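Asker: Take a look at the structures below.
Every number in this text was worked out from the coordinates using simple rules, so none of it is lab data. Fair warning: this is a prediction, and the values are worked out from it, not measured in the lab. Cβ atoms are built from the backbone, for glycine too; each structure is taken alone.
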Structure I
Amino acid sequence: MRKIAEGFFPLAALSFFLLSGVAPSYGGIAVWISGNGSPANNCVTVTTPCREFASALAAAGAGGTIHVLSGQYLGFEITTAIQIVADGGTSSIVQVGGSSAIRVQAGAADVVSIRGMNINQSGIGGGITFISGAALHLEDCTIIKIGVNPGLNIIPSSAASGGVPTEITVRNSNIRNNPLGNVLIQPSNGVAVAALFENTLMAEGLYGIRADTSAGSGLIRVDVTNSRAKGNTNNGYLAVGTGASPIHFMIDHSTAENNGVNGAIATGAQAFMIVTNSTLMGNGTGLAQQSDATVASTGNNTINFNTTNTSGTITPIALK
């Protein structure tokens, strides 16, 4: 059974549990952390906050909630289900050296939710790295200037419980200025991933989103909606289907703008990309197909003002 931190997960997930008859598991307690907190505090009230996440995680327990007050914090590792809530927008992670600011290496049934955190590493550290767990939900987060890995580094090597894909959701977030890439999805060991990006900016990095099966992943599904990939050095949206398992990459009501090489591209025989209701403009190439990939475009896209609007074989899909 997946362990889910109380209070912050999509309604769709709640509906799944209710309809399937499988109840989500709650546990842990609510704790507080503050830049003005003390290592001597017990974390369990807003007037006795911890100073660092390591103490707060231990105090909250599996399935607990950490309320983050204003301050700067050291990086930390998450090993169990947890909800982190920083709704004030003034909480940030400062990690010295090459480690990730947040490293998620949780159990196969654990769901991790993070809301409102800012990560600015000024080019010297890592962002959020996901190694294992049932799901990672990010909302209202900022990840910028990550110098060691891609800003959001989704590289699970062990599967979620229940035979379902590992779930990644990113909503209302800003992932930009990451020189090694803004978002990488590259599972291994046959792990399947289902990722949703909604109302999120991926800008001014090496790429916006790269989904890649070359490390030996299972099926990767990527759904990008109401989002923007802008000003990246190489590609806005990239599907690399050179592994044995397929990538299904959907771009809907989204924009790829001023990316140096391609707005959106799929390459490799196992890459399948559909673009609908979207705008691709100002890129080197707007929409591209390479190396036996399948790329389809509906008739309601705007693909204009690129150096080359389309490249390769683009399959038209009639609107119904």
Structure II
Amino acid sequence: MSLSAGGPGQRAQAATADRLQPVAQAASDSAAGRTGLVLSIQRFSTHDGPGVRTTVFFKGCTNACAWCHNPESIGRRPELQFFAERCLRCGRCAAVCPQAVHELRAGVHELHRERCLACGRCVAECFAGALELAGRRMVAADVLAQIVADAPYYRHSGGGATFSGGEPLLQREFLTCLLAGCRERGVHTAVETAGNYPWEWLAGALPLIDLVMYDIKVLDPGLHARHVGNDGRRSRANYRRLAASGKPLIVRTPVVGGVNDTPEHIGAIARFVAAHGEVLYFELLPYHALGDAKRQSLGRPPAAGFGTPSSAALAALAAAARAHVSRVRP
């Protein structure tokens, strides 16, 4: 489907081009992949691939999904989060902030976010946990140390390390460094990706990846542009190439009420997947509104107009998918 010049499609392409810019580097060794911007590291994860896993969440994304449950992962630089319900209004943050970001007036804590440099001084002073910094620079060796700490659990459960985001391929040098470190240590690796980048980014890392978990959100280019920020053409093309590579593959689709929660939408995605070969399984992930509190902490409005499918509705959608793909979850 063509999109007129100057319309949503062109704006989406411009936004995508901006999102393909690399995560801002802070040190000279970052170009060699030795440091990267990490959102968080979650140990004992059981939902990001087989077995018990350690999931490393990268910061920075090439998409901008309106329903994202980790909105703090989208931006490519560290960001200050403020959880007002935890704030004691003690004023310690205002006392240490060199940019006068924090202002307490008439019992109200106001933030001047446009001044914030994400230095983290206020976070260190906030013992109530009302302030958090989304994103921190980490050395690959430190990330690998956390991953290998749970190696016995991986061996007993068939688990390993999963690299998620954001979009981990946006920091491909850092990702490749971690993948190589896991390979050297005998740790199984999985990468969660949405594929919105040049194919060469994934092709270069693919020999070091044991499993790819690929997000396909919606096939309609107009809906994709409206809700994800691009028409999805690049992601679909990369999926075709990935499927042809023979790499073990899991496909996941977020089921978002009001966007793709119909048998027609899910059936179309399942047909697309089936047309390009076998997958380990096709997983439907119900939308939830847990990201709204995070959006508020970033000074952004909540996601509007999206619904969570009921268990019965999700089962019906899974049945529609099974008409094309044999292994579907749930």
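Asker: Taking mean count of other Cβ atoms within 10 Å over residues 83-90 for each of I, II, which is largest?
Answerer: I
Asker: For which of the structures I, II does the calculation of helix-only ellipticity at 222 nm (-39500 (n - 2.57) for each DSSP H run of 4 or more, over all residues; to 500) return -9500?
Answerer: Corresponding structure: II.
Asker: Now for a separate question. Identify the structure, out of I, II, from whose coordinates distance in nm of label points 7 Å out along Cα→Cβ at positions 59 and 219 was calculated to give 3.8.
Answerer: Source structure for this number: II.
Asker: If FRET efficiency 1/(1 + (r/R0)^6) of positions 67 and 227 (r between Cβ atoms, R0 = 30 Å, to 0.05) computes to 0.60, which of I, II did it come from?
Answerer: I
Asker: Of structures I, II, which gives 0.15 when FRET efficiency 1/(1 + (r/R0)^6) of positions 43 and 195 (r between Cβ atoms, R0 = 25 Å, to 0.05) is computed from the coordinates?
Answerer: Matching structure: I.
Asker: Continuing with the same structure: Between I, II, which one scores greatest on relative contact order in percent (Cα under 8 Å, 6 or more apart)?
Answerer: Comparing I, II by relative contact order in percent (Cα under 8 Å, 6 or more apart), the maximum is at II.
Asker: Among the shown structures I, II, from which was the value 21.0 of Kirkwood radius over Cα pairs in Å calculated?
Answerer: Clearly, the read-out refers to II.
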